[in-house]
Structure I
Amino acid sequence: MYLDSGNIKHIRHAKAMGFIQGVTTNPKILVRDKSDLKHLYEETEGLKFFVEVNGESLETMELHFELLYKLYGTNIIYKVPITEVGLRFIAKKRDFDSNLRFLGTTIYASLQAILAIETGCDYLAPYYNRIYNQGNDPNKVIQEIRHYINQKAPHVEIIAASFKTVQQIVDAYDHGAHSVTAPYELLMSTLNLEPVLKDVAAFSVLK
């Protein structure tokens, strides 16, 4: 499981509980949480750290990648949207350094994920709630992607993203996601349910 956050306090708390494998970020999260990559990179030592390559054109993405690569090299996993430009970028960078790892993002369709796998993505992020909002079935999309992975690319992992409810996370796992990335508040909500806290208080001898 991964934490979708740029909040150092939240990252430390989740690390202390021992359930996260890594942290995913994007430019919007960094602005929201008033974070910078340098401090987040230091905070996520020993974890997988996913950073988005920003830009709508190949040229812009390459400029941003150059900055990231100089600082972090292959120590981070590069998030790339699965568009025509994104696939061209991944293909080019695979030739540049075969040790680079990529997470294909903004995945709404099974074929989109298959193209990402064939281009060289190591991880895939189907957007669960956004697929649902488009009137499609995210569970079916995840099932189809997982079936292809099992048959053709067992090294690739599905890290489902874009969740609004705890049940969506459970459903993603139930339909084949290897893992998920979710906001801190959503993950913590299941640990702070009122019945849980009441039971803890009721059975506790020591206060």
Structure II
Amino acid sequence: MLEKIKNVISKNEPKFLGLKRETGILVPLMYVDGDINIIFQKRSANVAQPGDISFAGGHREDGETFAETAIRETHEEMGVDFEKIELIGKLSKAYFITGMYSESFVGFIHEDFENLRPDPKEVDHLIKIPLNELLKLNPDVFTSEVVAIKDESFPYYLIENGKDYPFYKGKDDNLFYNYDGTVIWGYTAKLLNLFLEIVREEV
């Protein structure tokens, strides 16, 4: 049996425990009036988190790489041809307590902003913000405590100290950017902040 265990484990590809969903996201850059802009989208009332400001992205389909997902979702949501989406590089990887794993990328859109045709089922409208203006901003940071709330049926009697067990409590920094009334927060703000930090180091 030991040899069989060695054989199967040596070939095993590690997986995220509790993984339920995988997504790919693109931070899209575009020239507008000669200046680099970041393109955001205001989510429609028909999707999860309606009205939020986000980047193009969505669920990874079987057989796709995360980069392919990010490009496909940008094509579908922003209404831009595949050949006009240039993938520049990777930005981040993230695993959430909800069981979602996400990889994000930065890309450049070789198209005029006026020619984009966002999908109205998913996108209310697109928002362009000059990169130089975003580089001047610092986000407001609000810290939240993350606590796992147990179901009423949780078997406290099976663990040492029962309800007094020192369950893990985490901290999460919530970032908020406000540009001319456009509020960017949540995971989108964290991706934006990471991208701006990287750019500031080199530009």
Structure III
Amino acid sequence: MLHSLASAVANYFFDKNDKYPIDIYIYGIELVISSVVGTSLIILTGILTHTFIECLIYIVVFSFIRIYTGGYHCMTYLKCNIVTIISYILVFLSLRFFGSIFANPFIMFGGFALTILLAIFFAPVKHENKELTISEKKKYKILSVVMITLFYSVSTILYYVFDVKQTLIIFPTCITIDIAMLISIIKNIYISRRISQ
């Protein structure tokens, strides 16, 4: 259904004389539609669970860090949106039940250290659909470290200085990004071992 909709939109706006093949436009439109649907579902979940501010923080942090670190990607848009919603719900529930643990400065620093180390050693995680040059890899690594440091710093200042409890959601959000990176790293190791056999 998504492919048919994207194909109809692409065929309406573009023709065979355009700069790129129509398939590229279709793929781009599919990504846009899927992203809008996924983001809308997270916002709806945030509204229904009375965590609208937290859901906006989650979307911003997840999007800005994940674009540079990379990580696990689902094979279909439907699975991607389902995993995205489940991830947000798990992040929200972990904040609800373990918020006081996340507020512990030692735990927060430990989470920050883990995320930074993963970014330093593995970001950006290799993906077959997104080949990067050496300079792009270096840039993405630096930007991922900068983004992680920025968001953790903002969260720490807003929580400890201004008592803005919603910013604690940054901690489990970064853990979600860590898990996505680790899954992708393990998958890449598994694939490379199978190829070498």
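Read-outs throughout are calculated quantities, based only on the coordinates presented, and are distinct from any laboratory measurement. This is a predicted model, so every value here is computed, not measured. Cβ atoms are built from the backbone, for glycine too; each structure is taken alone.
If distance in nm of label points 7 Å out along Cα→Cβ at positions 12 and 100 is calculated from each of I, II, III, which structure is the one that comes out at 3.4? Of the structures listed, the value fits I. Once mean count of other Cβ atoms within 10 Å over residues 60-67 is computed for every structure in I, II, III, the highest value turns out to be that of III. Computing helix-only ellipticity at 222 nm (-39500 (n - 2.57) for each DSSP H run of 4 or more, over all residues; to 500) across structures I, II, III gives -27500 for structure III. In this comparison of I, II, III, the computed figure 22 for relative contact order in percent (Cα under 8 Å, 6 or more apart) is attributed to II. One of I, II, III was used to compute distance in nm of label points 7 Å out along Cα→Cβ at positions 68 and 164, and the result was 1.9. Which label is that? The value was obtained from structure III.
Using P(r) over Cα pairs in 10 Å bins from 0, in percent as the calculated read-out, with 8, 30, 33, 21, 7, 1 as its value, let me know the right label among I, II, III. Considering all the candidates, the number was obtained from III.
Structures compared: I, II, III; top value of mean count of other Cβ atoms within 10 Å over residues 44-51, i.e. the largest, recorded for I.
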